[in-house]
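Following are the structures in question.
Derivation of every value follows stated rules applied to the coordinates shown; laboratory data play no part. Quick caveat: nothing in here was measured; it's all calculated off a predicted structure. Cβ atoms are built from the backbone, for glycine too; each structure is taken alone.
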Structure 1
Amino acid sequence: MRVALVCPYSLSRPGGVQGQVLGLAHSLTRRGHRVRVFAPLDRARDRPADVDVVATGGTVSVRANGSIAPVALSPVAVYRALVALREWDADVVHVHEPFAPGLPYGLLVSGGLPPVVGTFHRSGRSALYALLRPLTRRLVDRLAVRCAVSETAAATAREALGGRYDVLFNGIEVDRYSGVDPWPASGPTALFLGRHEERKGLAVLLDAWESVVGRGPGEGGTPVLWVAGDGPETARLRRRHPESERLRWLGVVDDVEKVRRLVRADVLAAPSLGGESFGLVLLEAMAARTVVVASDIEGYRDAAGPGAVLVPPGDAPALAAALTGVLAGELAPAGTGAGGGRETWLDEGAARAGRWSMDSLAGRYEAHYRAVVGHRS
């Protein structure tokens, strides 16, 4: 089967949707399908070597859901992408975030295309949905199947668009975390991965970290916080919290470095304030056998279940206490099985992450593809 995967966000920027599209491309290819990804690309060097990609233009940054989305808005680029898609003669088109600006909209307003499967990632109220509701309510019927990555994402789409949604999940390429050479570190290490914007809670984490390191070195030495990524708050937060031996600003890291640092870190800190439809990064940490301390918000509860230490969002003292307890080996989540201990915790987290594998997700989507293609014929 020929499967066209459509991603609205630039592959030159790391992101949850981009990662899902590329991971799904890998798994579907292993399952014997021919897969082509249609996505924006800002630099030729960012084109993945192991995925067939059709670039749909360069991007501009657009505010969406409390974040900054790198989307391609050029009508010319959208037209060219549609021409390329038709020429490839796909059996099914799978578009992620069907109402993101750019090619996704072009797909829904165009005719003569194969069946379209849509996956909704967004959670929380959307000004764009509200503004374009009359149009989106008409166009959504062009989706042969509607999927969502979580219950919260399905609720957001249902409120805006109506209809029924198959609630699936975000998948993890679990094999990527086996046999990895950990990133070098000399002491206890915490890791933050994400955009530097208000809803990700980095400012709360940095305030909490001052309390963690203020208690002095533990038995394993001086703890260090690795902060990966960038965003609109980077400059302000770096001025307020300069780099030191206890705080390292990494900038944007590639996937290889991200995996190595996850495998080495003692704890992943995920202090988001809200707006997370699914906590994929939490499951990635579990697959890497890294302890998770995260905000107690719906998307993170759905992903981590009892396998993470959850704290109230925006509560720096509670976050500091949780990080200190985990790094000292004195704190474990309530769901840790009989016998307790760090290894039990890590075993249970890795097992939970394995249940959300990308291969399992690909199988679920494959069933939808076969159904709509069979119905078409």
Structure 2
Amino acid sequence: MRERWTKNSLLSIANNHIIDYPTATNISYLYGFGSLAGLMLVVQILTGIFLAMHYTAHIDLAFSSVEHIMRDVNNGWLIRYAHANGASFFFLVVYIHIARGLYYGSYMTPREHLWASGVVIFILMMATAFIGYVLPWGQMSFWGATVITNLFSAIPLIGDSIVQWLWGGFSVDNATLNRFYSLHYLLPFLIAGLVIAHLVLLHTNGNTNPLGIESKTDTVPFYPYLHVKDLFGFIVLMTLFTFVVYFYPNSLGHPDNYIPANPMVTPPHIVPEWYFLPFYAVLRSIPDKLGGVLAMGGALVVLLLMPLLNTSEIRSTAFRPIFRKLYWFLIMDFLILGWIGGNEVETPYIEIGQIATVLYFAFFLVFVPVLGKLEAILVRIKV
């Protein structure tokens, strides 16, 4: 009985999943971005809890309560800046983590459920970040909430009802702020639960490796051999993070959000945070409102469908020269979409955004399935 308890104890679980966890000997530093994402999630949850102690979810007091945190709460400025900039660093780490997964084929069998759980976490992150951006109740917060929630009105028959439900009334008002505050507080804990499930799925089949070879023998315990790579990543990330928080805390924010929300004054250019810009560009590239909403949602769904769209049996891009070129083409296209999302809706940005949107979907829906079949044909010809 004692032996069974020991095997199932928390220390035993931690030992099996962290210390003695068998890890491929050839993994690179890129494989540490998953743990870096976990680190930033912890930072966001802790700073968010402390901010919630002093924040007031009321349209007449929200902006003032944020200023109170900044000016009157001991180290409140540090907590607020760490939380605001932590969101940017969280997304930066996750974007690199997703890019690494695409490059090394982390979406392929037997890890398709692992990939799907990661994409769901990413979507929930976007929802949490959006509603969190509304809470300071500045100009960009208010108008961003107004524009994005209004998108649901494009849904036939039930669109207007959904918008009124989100608002809690007939406009973005106090009920909206209360709902967003409640959701912003609860969703990170849901994300944390999904992260645990994500880790369980990861440890069920083990890590991939740069060669894309499934091997149960060429492994070493994570500690003491490979933990130094994660530790090095922690040090570099936290150094950059603290540098931004202490010296450039407002560089990633929009100046209009330091103006109290005013429903009577529309900002000249409504723009979301930088990590939303590529998908915002996709939304704006479609002239039709409903089409834009579907395209923006589709830009996320195609990531979720990647295990089904892939037809290649070669896991690592290192052995797929054509796909490697297309992969870097996708990265460049995604960066262009981010640039377009931050620009005015005018020529030539509209046309560039439309071309970049078509190429983005073409990569997943055309290039990925066709190239896998083409590679299989070429292999048969060589054999």
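Could you tell me which structure in 1, 2 was used to calculate Rg/Rh (Cα atoms, Kirkwood Rh), for residues 167-286 alone as 0.96? Kindly include the intermediate steps, with their values, before the conclusion.
Numbers: 1: 0.96; 2: 1.09.
The read-out comes from structure 1.
Once mean count of other Cβ atoms within 10 Å over residues 151-158 is calculated for every structure in 1, 2, which label goes with the largest value? List each step's numbers first, then the result.
Working: 1: 21.2; 2: 13.1.
Going through 1, 2 one by one, mean count of other Cβ atoms within 10 Å over residues 151-158 is largest in 1.
Determine which structure produced the value 0.10 for FRET efficiency 1/(1 + (r/R0)^6) of positions 47 and 223 (r between Cβ atoms, R0 = 25 Å, to 0.05), calculated from the coordinates; the candidates are 1, 2.
On the way: 1: 0.10; 2: 0.30.
Source structure for this number: 1.
To test your reading of the models, identify which of 1, 2 gives 15 for relative contact order in percent (Cα under 8 Å, 6 or more apart) when calculated.
Details: 1: 15; 2: 23.
Of the options listed, only 1 reproduces it.
Suppose helix-only ellipticity at 222 nm (-39500 (n - 2.57) for each DSSP H run of 4 or more, over all residues; to 500) works out to -21000; of 1, 2, which structure was it derived from? Present the calculation step by step, with values, prior to reporting the outcome.
Numbers: 1: -11500; 2: -21000.
Clearly, the read-out refers to 2.
Computing Cα extents along the principal axes in Å gives 69, 57, 41 for which of 1, 2?
Values: 1: 65, 44, 39; 2: 69, 57, 41.
Only one of 1, 2 returns 69, 57, 41 for Cα extents along the principal axes in Å, namely 2.
Between 1, 2, which one scores greatest on mean count of other Cβ atoms within 10 Å over residues 199-206?
Values: 1: 22.5; 2: 15.2.
Of structures 1, 2, the maximum of mean count of other Cβ atoms within 10 Å over residues 199-206 occurs in 1.
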